[in-house]
Each structure stands twice: as C-alpha cells, then as structure tokens.
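Right after this note come the structures.
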Structure I
Amino acid sequence: MKKVAIVHEWLTTHAGSEKVVEQMLQIYPQADLYSLVDFLPDALRSFIQGKSVNTSFIQNLPFAQKHFRNYLPLMPLAVEQFDLSAYDLIISSSHAVAKGVLTRPDQLHISYVHTPLRYAWELQHQYLQQAGLTRGVKGALSRVIMHYMRMWDLASAHRVDRYLANSHYIARRIAKTYRRTADVIYPPVDTGRFRADCPREDFYLVVSRFVPYKRVDLRSQRSIN
C-alpha cells in the first residue's frame, strides 16, 4: 500500500480549505497529516478523524496560538523541515506555503491550490495599507519580507508535479504567477442545503470571515447604495 501524506498550512478552524482537507482524508483515511500549527479545539477535531498532527517548530514559538500568522517570514523554512521521505504520494492543501515541501524525484507531489500566496503578490499593497505598513522602517522591512516571499513562492512552485485549482479563476492566477497549468476540481459544497427556486427577498446575505481580501465592506457598501 502506498504511503500518503497530506500537508496543510494551519489547523485552527473548520472552514473552506479545511473542508477540502476533510475530503482528502475521506479518500485517503490512512494518510498522515502535517500542518505548520495545530490549534484545533477538541470540538472540531472529528473532521481530521482524530489524527495526530505532525507540526512544525512554529507550534512552540511564543504567542503562536493567537498570532501564528505573524510568523509568516518563518513559514517557508518551517514547511521545508517536514521529513516526507517515507511517502509515495504527497498532497498539499496550499494557500500560502504548503506547496513548498521538499520531495524526491521519485515521489509524486500534487498540490490543491486555494490561491497563490496573496499576501505577497497582487494584494501586497492592500495588505500593507490596511496594516498601516506603508511608511517608515516597518513599512520598508515589510516590503523586503514580501519580496523574499515572492522569490521563495516562485522558486518552490517548481517542486509540484501536478497542480489542482479550486476554480478557473484560481487556475488563471496559477498560470499567471507560476506559469503552470492546473486542473480544476471544485471544493465540496453541500448543494442539498440550497434551492434556486426560492422567492428572492430584499436583502443580501454574506457569510464570510472578516478578513481584508474578502472585501465584505465593499459588498456592504454596494448593497446600501
């Protein structure tokens, strides 16, 4: 039986990308699970089948449980420390650095990409502006870090044997950023919960995390106007 490893960026909740990991584990229940950090509460651990998670050194850094994203500059180094030499198939679920794991030529690495590293590419200016990092020493340092992240992200793109994208839009972004083609496999959606023939009411409902790139504020303004 082939040995399978599934690599995910971080396990802290059960949201969109984690639902993809859940389906991967349904297909490969024997797979070992790797993640930079694992702070899943006990109530949410059922979707990973109660598996023990192999984590990186970021797991034990100060304040990591609440502020692990602040360790973004260390994440390329951290993901490269995973020893995946015992596996035949590696599947990465990537929206930041998971695709950058190190593998041998005789191992198959398939990366399901939710998005290329948005912090470092087309949304860099938006993130720096909203974080108040457009000026001064902190701003300059942040730009240097994003430049380093872009170089690493592009270099590590060549480590993947086959790309999968969650939409044709993301496939186009993969082609633009990495110059690689990607097959589209849509993420899991419980279509039985929705009906298209219901009467439309006079409001819009947005169900989303309040993170800058989702632009919930812009949608709200359009709805008001």
Structure II
Amino acid sequence: MSVITLNQVTKSYATQGGPHFVLKDLTTTFPCEACTVILGKSGSGKTTLLRLLSGLEKPDSGTIEWPSGIPYGMMFQEARLMPWLTCRQNAGFGLKDTAENRKKIDSLLALVHLTEAADQYPHELSGGMQQRTALIRTLAQDSRFILMDEPFAALDYFTRRHLQEELIQMKKEAGIGILLVTHNIEEAMTLGDQILVIQNGTFPYRESIPVAAENRDLLSPYFIQLKRRILAAL
C-alpha cells in the first residue's frame, strides 16, 4: 500500500510573543487507499496540516513525500463555485471541452445524483448540491486522493448525513483515498478507516476501525466505547 510520509514536520507562525508552533516534529504516514480522519478542536492544526500536504504552505523544517503517480485535489469548507457557470460547467471547470470529458462529467453527475440539476446555476442549488458539485469537480481532475477541509461543516444534520453516505459509496466505486479533517466525532466514526486525534501539534491518539464504513452502527457498544476513548484523547 502506498503512503504519504511526513518526517519531522514543524510549522510555526510569527506572533508578537515569538513563534507559535502549530505542528512539532510530526512524523507519520497516511495510506493512499484509505479514508483517514484527523479529528481535533479548533486551532489544533488540522487545516494547517492540509495546507502543507497540498503545497499551499511550506513547513519550517522536515519533509512531506507523496508517492509518484497519485494525483490529488482539495475540497474546502465552501464549495467555491463560479456563480456564472452551471452545475455541469463548474464540475468540468479547467477541463478541455471534449466528448470524452463531457462523458466523464455526465458520469460523475449521475454518481452523485445531480443529473437533473446539471444546467442549474449555483444560486439555484442547495448547500449540499453545491458541495457535491465541488466534489465531482475535484474528481474530474482525475484525483486519486482528496484532501477535505471540513466540507460538510456548514450543512444541516440530514444533508451532512446524506453526503457522508454518498462519499462512502463514491470511495468504494471510484477507489479514491481521502484525508478529511473535522471536529465532529460522529463524522469521524462514520467515515474514517482510521482516526487520528491532533493535539498541540502531535497525534497522541490513533485508532483503526475494523468495521466497513457502510456497515457501521454508531449506537453499537464498539462505537460507544470508541467515542469515549476519543473524548478522553481530546
């Protein structure tokens, strides 16, 4: 299994009182075929870690190594759609207008149940539909690994749960890997093949989940005990 490797990664920001260290000598690996969830409180370094992995920022020291041949994309908290483009046009933004790409977009629209909304503009789409459009825009770039920065945080419970189910199915069908950061424990337990708690720039807690995502019952004794362990780590 290919992995993304962080070796002694440190990241700090300058403040009036001196450097504020967000990540400290972080060494870990993320499997490229799994869904890893980074769980932590606000300000714990979750988004900074994603920005480093995506290349939007550089570490102060240490290295980040991606395996060759793994194209990746990033999803943000906001869908960031172009308001003057339709759902279909947003989904294919950046792609050449070829018959092959049009077929790809139509297939992805069908995968996330957006075919009937394909010609609607962002202001005509619900928040969940906008996020689905952003997701397939990322996949349309042939991303095999997706960095996700709390993409469902602004959605209501029912929409979020629906999108989580679609993401689980999409991961299974498309064979993509995911690194998702969140502060929502239930979301972490629903989606993660492994969960890492980030605290003070390190990972004091890590646990792999042996139950397939599509078969999980968060009210079962295993997941109730898992939630207790996570709360204790936080």
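A value of 0.9 for distance in nm of label points 7 Å out along Cα→Cβ at positions 138 and 178, calculated from one of I, II, originates in structure II.
For the read-out distance in nm of label points 7 Å out along Cα→Cβ at positions 58 and 154, a value of 2.2 was computed from one structure; give its label from I, II.
On the way: I: 2.2; II: 3.2.
The read-out was computed on structure I.
Looking across I, II, the calculation of FRET efficiency 1/(1 + (r/R0)^6) of positions 10 and 82 (r between Cβ atoms, R0 = 35 Å, to 0.05) that yields 1.00 traces back to I.
Given that relative contact order in percent (Cα under 8 Å, 6 or more apart), derived from a single structure, equals 27, which label among I, II identifies that structure?
Computed on structure II.
Could you figure out which one of I, II the value 4.2 for distance in nm of label points 7 Å out along Cα→Cβ at positions 2 and 18 was computed from? Computed on structure II.
Readers should treat all values here as calculations from the given coordinates under stated rules, not as data from a laboratory. Not measured: the values here are computed from a predicted model. Cβ atoms are built from the backbone, for glycine too; each structure is taken alone.
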